[in-house]
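In what follows, structures are represented as C-alpha cells.
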Structure 1
Amino acid sequence: MSEYPKDMVLGVIACAGEFPRKVIDGAHRAGVRVVAAGMRGAVGPEIPGMSDAYKCFRVGSIEGPADFFVQEGVTHVMLTGQIKPSCIYTMWPDAMARKLLKTLDRRNAHTIFTTVCNFIESRGMKVLPSITFMEDQLPAAGHIAGPAPTAGQMDEARFGLGMAREIARLDIGQSIIVHGHQVLCVEAFKGTNECLHAGGHRPHGVTLCKVTKPGHDMRFDVPCIGTGTIRNAIKAHVNHIVFEAHRTILFQREEVARMCNEHGITLHAMDVPLPEQEGTDPGHILTDAAHAAAMAAEIKALGIGCCAVVCDGVVIAVDDADGPLKCIRRAAAYMKRLRLARLLNWLGRILLGRPGTPPVPMVLASTRPLTAEEERAARKAGIHVIPS
C-alpha cells in the first residue's frame, strides 16, 4: 500500500518492541494522523509522545480501544508489537471480548486476533496488513550480512524453510533450528528466542529458519528479525539465519548487519515456494487430547519427533532431535510460572461474578510409548499423558 487516502486517520494498537514506533514514524512521514491505543504493561514509554492522540487500555480490552478510535475519527487500524504468549491465559477480557471469546471453538493467537480484526472492521474501520508503512524494511531475496552462505548452508536453508513452512501450517510456530537435514528444535509457545536457546549451543554450525504460514493473515503476527534476535543467536552460537523474503520485517538493518559481520553470522533472505501439494490444515480441533494426538502424528510424518504437548488449544512444545524428555521439561518450564497466575485469574473472575472454566492441565500425546523416566517427568510437570 504505497498511496494512502488523504483523509486517513490511523489507529495503532501498540504493544511491546520497536514495531509500533516504526509504524508511527512511517505514518507521520506519509502525512497520516496517528491515534494510538497502548496495551498496559507492554507499550513502550515513547509511544504517547509520538502519537497525535493516545489512551492506555489493559490487555484483553477490545471495546474500549474501538470506542476510542471511533471517537477520534480513525479510518484504518494496525496491530503492532508483541504481547507475551502467556496473555492468552492471563488476560482480563472486557464484556465484549468475553462475548466474542465464547464464540471460539479453540483459543489461540490466530483465532483470537482474527476475531479482534473482524470486530474492529464491524465498527467501520479497516484493519491494514502489519507491513503497511514498513515496505522499505521487507528484504528481497539475497545475502544481507555476514559471510556469504556456502553451498551447504544454502542446501540446509532450503530444507529448513520447507520444514518451517510445515510447522507454521500446523500453527505450532514460525521458526525452527536445523543442521543438515535434521530438525534440532521447533519454535512453539515461547517464541524464537527460546528456540534459539534450545536449538543452539551445538558443537557444529546450525541454521535458524523463519517463515510465515501459507495463506498467512498479514494483519497480525508478521515475523520480525532485529538486534534482539541477533544477540540471542550470538549467545546460542547460531551462525546462520535465513528468513522468508518480502514477508519478514528486518528492524535496525545497519546495526543488525554490523553485529552479523562482527560475529560471523550469515544472514540472508530467500523466496519460499509453496509445496506442490499443500498438507491438510488441522483446523479447529475441539479437544486438547485430539489436538495433541494430531500434532504428534504430524511431526512424526515430517520425521521430526514423536510427541506434542497442548494446553487450552495452544501447542506448548513438540518433540525434536533432543527427544521427548526435553520436550516435557521445556513444556514444564514454560508453564510453571503461569500456574499461579492462571489460578488467580480464574478465582478473581469468580469473585467479580464472571465465572469461567478452571485452568486446564497440559496434555501430551505420543506416537510411541513413553519410557518410565518420561512418564515420571510428565507427572511431575502436571501433564496428562494420553495412552499411545
Structure 2
Amino acid sequence: MKNGTALFTVMALGLFLCWSNASSAAENIRLGAFFDLSGPASNIGTPTRLVAEMAVAEINKAGGVDGRKLELMIGDTEGNPAKAATLAKKFIYKDKVAAIIGPTRTGTGMTVKPIVEKAGIPTFMTVGGDPIIMGGKFGSYEYVFKSPQRSEVAVKRLFTYLRDNKLNRVALLYAADSFGKDGAEWMEKLAPEFGITFAAQESFGPQDTDMTAQLTRLRNAAPQAIICWTIGPAGAIVAKNRHQLGIDLPLFQCHGLPDPKYIELAGAASEGDRMPSTKLLVAAQLPDSDPQKKTILNFIHLYEEVYDFDRQFPINTHSGYAWDAVTIVAEAIRKAGTEPKALRDTIEATKNFIGVSGIYNLTAEDHNGLDVDSMVMVEVHQGGFVLAR
C-alpha cells in the first residue's frame, strides 16, 4: 500500500511538473508600450499604438515567439514626462515586462531614459531626437535604442540636397523644445562640412500659434531658403504664416513632418515644401531594386487593407517606427530569450534587418543603426508627396 501511495504521489508530482512547465512555456511575453495617446502629439502617438498592436497581432498569428504570444501593456503618457516616468516604473516593477516600446517625444524619452537604464530593461523608443542614444552629459544609453532616424542623419540628408541645389545660405527657425534644439545643434555642427551658412536663426515656443515676427526677421536677413525644425501642427503654422507674409523663399521642414496631416493643416501654403522622409510615403516610386520596397509594400497592405487604419490615420513618415521597434525586439527575444542583459546584447547585435524605416545595423556606439540611404527628400505636390525634384 505504501509503495502504491508512493507511486501515485510520484506520478501526480510528475504530472504537476509537466503541467507547470507547459503552462510556463505558454505564458505570454509582456512588452510595455506607451505613447502620447492624448495631448498635443496624440496624432502621432495614437496611430503608433495601432501599429505596435498590428505588429504584435501579426507575430502572434504566425505562432508568436517560440510558441509564446506577445502581449502589449498599453499606457498613455499624455505628453507628460512625469506620467511617462510612472508608467515606465509600472511596466518594470509591476507588469514585469521583457522590454518597453515608446514613448513618442524626445523630452519624455529623456525622462524615462535613466529609469530604464537603472532597471536594466531594453527599451526601443519611437522618438525623433538623438540625446536618448547619446552618452556623456545625456547619460548612459546601454539599454536604450530608437527606431526613427537620428536627427543627425536627417540633417545630413537635408544638407546634401541643399548643397546639390546650391542653396548654401539659409535661415533657421526651430521649436525651443528638446527635439527642436537637438536639430538646431546638429545643423550648426554639420553646416561647415556641407558649405552651408546661416543668415539668421529664430526659435518659437512649441505651443505658439503665430510665427510671423520670427519669419519677418528671417526674411530680412536675405537667405536663399528657410529651414523649420519642429513636429506637429507648428510646422503647418509656419507654412501658412510664410504664405500670408508673401515670403517667396523655399521652405524645408524636418523629418517629423512628412504626413498628410501637414498638408491638411497647411493647405495650399504647403505646395512645394520639401523635407527628408522615410521611403514609406513614396513606396510606389521606389525602384524594384530597392531592398526595402517589398517590406514597405507589405506594411502598407496590412495597414490600409487588412487593419483599415488608413481611414482615420493616413500613412505618414512615423507609421513604421513602432513596427520596426516591435519586430526587432521580437526577433531578439526569439534568439536570446527574455533575460534582460542577453536580450539587450542581441538587440545591439542586429544586422541587416530590413525594416519599414530603413535597414538597421546597430552597434555599441549606434543604437539606431540607420544611415542617410534610409531617407529620401520628398516634396508636397498637388495635395500629396512625391520624390523631390
Structure 3
Amino acid sequence: MRILHTSDWHLGRQFERMPLIDDQRAFVEWLVDTVRADEIDLVAIAGDVYDRSVPPEDAIELLDHAIAEIRNTGAIVALIPGNHDNNTRVGFGARAFGAFGVHVRGSIDRNVAGSPIVVEFQDGPLAIVPLPFLDPGMYFTRDDSGEYPDLGVDRTHEGAMRDALRASRDAIGGTRSLLLAHAFVAGDVATSESEKTLRVGGTDRVAIEVFEGFSYTALGHIHRPQAFEGGSIAYSGSPLPYSFSEEGAKSVRIVEMAPDGSIEIETREVPVGRRVATIAGTLDELLTATEHAGAADKWVRARLTDDEVRINAMGQLRDRFPHAVALEYTGLGGRERFDGPDLEAMERLSPEQITDGYWSDVRQEQLEGERRELLIGAVRQVMDR
C-alpha cells in the first residue's frame, strides 16, 4: 500500500499580512492530482490543518474541498489536530466520518486518544493510530479528591504521549501500523521562525523512543522535512513556506509499506506556491544587481545596508520585486529598523529644500520649472495656515 504523509497546512494563514489562500488552494489541487496519479491508498495529515483555533470560512471550505476530492480518488484520509487547531472543531463528526473513509481523531480522552483504528486495504490490514496534539494541561485532569492520579509519567507533552500510546502497542500486535502525531522531537531538529512554541523550559520535547514500535510515524509541527531511525519516523514539513527562514524546498513523503510493515520512502517536492528570499545590500544595489534576479517572483525581505534612510524604498523595491513584503535597515548605526526622521534637522530646512529633497528621493530626478513652482507654492500655502 502507498501512504502520502503531509502536515502543517495552516489553512487561513497570511504571510506578512498577505493572504495565502490561493497558494494553499493550488497545493490542494496538486496534492489531489498526485494522490490520483500515484494511486495513493491513504493520505495522512499530521496536524495544524488550520492556522488558528477559529479558522476563517475560506479555510474551512478549502479543507472540506480537499477531503472530498481525496476521497473521490479512492484514498482513505487520516487526520489529527495540531497545536494551532481546536481539537473539538477539527474532530467534529469523527464517529460518523470514519464510516466513509475519513478517520479524524480530536478527542484527548485517555481512553480514546491513543486507540488504534484497523482499516483493511487490498494487501492486508493497517492499524492507524491518529494521536491528536495532547496539551498536558488539558490531558492530565484531577480526580474527585482534587489530586492528579499517579499515572507513572511526568505531566508533560512526552508524558501525555507515553500514557496515551501504552495500550495501542498491545492492541496492534503484529499488524503493520501507522502513527500520526504532532510533537517536537528532542535532539538536533531544525526549526523555523513560523513554528509556535509548545511549552517553555524544554517541557515540549518528546524523546524519539516514544515513537518506537510503529511501522511508520508521520509527524507534524516542524516545517522543515527531516527523518529519524532510517526514515521510519519523519516530519514531512509544511507544503508552503510560512516564514523567511523556510527557504528550502517543500515536500510530501510517499511511503510504500509492505504487508509486513517494511517501508520504502520517496520525497516528492511540492512545485506550487511562492517561495521566499532574503536579499541584502544598498538600495541601489538591490535595484540593479543581477544576482537578485531570481527573487523577482518570491516573497522578499530586503535588508538595506544604506547608512541613511531612503524615502519610498519599499515602493522602489516593488518595481523590481512585486512581492516585497518586509524591509529592514541594518546600516543605521546598528539600528535594525528606521526610527523616524531627524526632526531637528528638518526644521532647519526651507520649504524649497524639503520639496526638492522629497522629489529627488521619490522620483529620482530634479524638480524643475512650472512643476516646481506649483508644488512649492502648495507647500507654502499649507505651512502658512
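If distance in nm of label points 7 Å out along Cα→Cβ at positions 79 and 311 computes to 5.2, which of 1, 2, 3 did it come from? Answer by label: 3. Suppose mean count of other Cβ atoms within 10 Å over residues 39-46 works out to 15.4; of 1, 2, 3, which structure was it derived from? It must be structure 1, since only it matches. Identify the structure, out of 1, 2, 3, from whose coordinates Cα extents along the principal axes in Å was calculated to give 101, 43, 35. Structure 2 accounts for this read-out.
Here, each number is a calculation from the coordinates, and none is a lab measurement. What you see is a predicted model, and the numbers here were worked out from it, not measured in a lab. Cβ atoms are built from the backbone, for glycine too; each structure is taken alone.
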